[in-house]
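Pasting the structures in now, so scroll down.
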Structure I
């Protein structure tokens, strides 16, 4: 499917404020960026770099007054997400070097606290994809998805105690459970077509059968329409904006994802 994504963030800045932004999707195996626009009002110098996780990031210093960021992109993405029932577990000794970091506990994913629980959830499942699918189904059945209920990231331990959370929180718990089984898992932040209510979204990916697969406990069916902006160990790595100094918060945040019809030349 061909999607048009857009995001608008507005801040009121009281003193010069450094920002690191993560608002540019990049082309990859699951998506192709055919065009994009990135606007800053007022215009300020910005420098782009690629972080340790392969994400496109932009550095700038916003000046006092109203500051707006507007991004948009046309993205070709899949109509479905790939599944691999029975997909094999990959032994740690065979994992690619750049995947190993997604095995370790991280700030919001305390995987060293969930070993026994993960074994119970995945009992009798074949190691690999089927274990992750069992975790995803358990999240859907056991943790209440409540959009807009939290703006501060919570850890997997906190979500397991609270038994409810936003998309990011469910993903954190899923990641921790996977890692406790020696299955690499990472957080993804981005957009999802026809998400209700429409806002920035988060889900997780697990590395089984030699590649990454998408899992999203907030959705009843496995459908396409995902557009990734960033990947990381947890929410600390994939904030769409980080600001340094006295705290500032958006006075406006608008997200849209629309389906576009591909242009077909007349025969």
Structure II
């Protein structure tokens, strides 16, 4: 049971950074179950090495909860040591459910909260649960998220564009219908520095990894890829041509770029020019 006083805020007030982070983590890595007579529980199981995060969740929660450890065989290891946080309170479960943590299977249905929330803390919670931060084998910094939720994937693309100026468009992979969204090099450094700020609630190993990204320096001779933003005028020209090949010649862009932009305009992924 929790033996420490929670912070002096209403439980799951998502304007509070710690709760916004916690909710993002729970949406991605928690499980809410229910039984007859309003019984049920919230559970989060993570590596025992990350147990300190569950202790922080316990302190943030003004209801009785337990943390246990167990060792068992999984698909990834013959002997996996994990920590499990369990919360049974109906009041707590109801609050979480109302905010957008569904009962049962949820990977495709979760979405950002519809109430006011601390955005970067929420995004960090989702990435801590279902993302990665670090370096590729060749030594390039990256930050990524793997999710089955269209709403979560789209929100990360929207939010990261505000921070880095980098556009990403989500597409499910053919093998398991999962979205994988990645940011590399300077964009990864900028996004990681924004999300993992000093003193934030996070998995310690990912906070350490995020801090390490700042040390990377682009090697001399490594080409910098620049992204030419589409202007309102170019969108108008593209729509007037309604043909990627002729528009590419008129705009001095590639056919592939024009074809992709035209598709995005037609499908509503980007807004039509204001005078259309």
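For mean projected area of the Cα convex hull in nm², for residues 20-131 alone, the calculated result is 10.7, so let me know which of I, II that is. Here the read-out was taken from I.
Each of structures I, II was scored by distance in nm of label points 7 Å out along Cα→Cβ at positions 140 and 164; the highest score is held by I. A value of -12000 was computed for helix-only ellipticity at 222 nm (-39500 (n - 2.57) for each DSSP H run of 4 or more, over all residues; to 500); which of I, II is the source structure? Computed on structure II. Here percent of Cα pairs over 23 Å apart is compared for structures I, II. The highest value is that of II.
Quick check: 29 is what I get for relative contact order in percent (Cα under 8 Å, 6 or more apart), calculated from one of I, II. Which structure matches? Among I, II, the structure yielding 29 for relative contact order in percent (Cα under 8 Å, 6 or more apart) is I. Of structures I, II, the largest value of percent of Cα pairs over 29 Å apart, for residues 92-251 alone belongs to II. Which structure, out of I, II, was mean count of other Cβ atoms within 10 Å over residues 116-123 calculated from, if the result is 14.8? Going label by label, the one that fits is I.
I, II: which one has distance in nm of label points 7 Å out along Cα→Cβ at positions 84 and 236, as calculated, at 6.3? Only one of I, II returns 6.3 for distance in nm of label points 7 Å out along Cα→Cβ at positions 84 and 236, namely II.
No value in this document is a laboratory result; all are computed from the given coordinates. It should be emphasised that the depicted structure is a prediction, and the values quoted were computed from it without experimental measurement. Cβ atoms are built from the backbone, for glycine too; each structure is taken alone.
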